[in-house]
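Throughout, read-outs are computed from the coordinates displayed, never taken from laboratory work. It should be emphasised that the depicted structure is a prediction, and the values quoted were computed from it without experimental measurement. Cβ atoms are built from the backbone, for glycine too; each structure is taken alone.
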Structure P
Amino acid sequence: MLVLLGLSFVKIALGVLYTSITVIVGYILYKRLLRYMNKGVPNKALYCELNSLEQDPAKGMLEFYFTSLDAKKVRFEILDESYNSVEVIVDKDFDPGQHIVRFDSTKVSNGVYYYQLKTDNQQTMKMMHIAN
């Protein structure tokens, strides 16, 4: 019956074979493209991720959250509007995982401040408004 329609088993088999080869080659090229595009992506284990504050404006006891995939020495400090250090909250080694650093914002006057996380290979800074 297939022969009557102008299709033979050989033509069907070749069509399936060509389609399969095209899909496999396309998949291989797609994976190579993804690998090429990810070459410049930094290794996340080398850096800490500093989260933003949950309240704006900030007041009272503040909790700063950060995550590290590796053990690191971390310096966490508060800076004023001119980027001068107001207080070093913590300067110590941290294990891998999620961490909370607390700061009593009533120690400083209201205004714009920055909180900064520094490691050997990273310096991350975010702005906060304090209104106690």
Structure Q
Amino acid sequence: MKLTRTTDFGMRILIYLAQQNELSTMPVISEALNIPYNNLTKLIQNLAKAEIIHTKKGKYGGVALLMKPEDITLKIVVDLIDGPTTLSDCQKSDTLCTLSCECKLKGALSTLQAKINTLMTEITVYQLI
């Protein structure tokens, strides 16, 4: 499993915002984090729609966290940006495996997936600032 570049950008944005005491503008965030502006605007929209951040338009506008940093987990961000993580297609509930009667891999992967999900839930933005 590898986090996408977009998830990495999303986490960096949230960490940056958690360190600020005021609204930050998107050009400033883009430059500070070296994130292409177009990518940043799409991420900001997704994070705002999920009510993780707050955006304020206008001359004195900007972006700030809406949720507390200790309530924003890596799992929340990954699920929002990339969708729920699965280690294998056989982990998906709508997938029928022809080996399901004989295969012990699905059970092992389910255990591993549960541990990964637990770890991702334990990592918060607050811990990363």
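Could you tell me which structure in P, Q was used to calculate helix-only ellipticity at 222 nm (-39500 (n - 2.57) for each DSSP H run of 4 or more, over all residues; to 500) as -16000? Going label by label, the one that fits is Q. For log10 I(q)/I(0) by the Debye sum over Cα atoms at q = 0.14, 0.15 Å⁻¹, the calculated result is -0.66, -0.73, so let me know which of P, Q that is. The value was obtained from structure Q. One of P, Q was used to compute relative contact order in percent (Cα under 8 Å, 6 or more apart), and the answer was 31. Which one was it? Source structure: Q. Kindly point out which one of P, Q the value 2.9 was derived from, the read-out being distance in nm of label points 7 Å out along Cα→Cβ at positions 45 and 69. For distance in nm of label points 7 Å out along Cα→Cβ at positions 45 and 69, the value 2.9 is produced by structure Q. On mean count of other Cβ atoms within 10 Å over residues 13-20, which of the structures labelled P, Q is highest? Comparing P, Q by mean count of other Cβ atoms within 10 Å over residues 13-20, the maximum is at Q.
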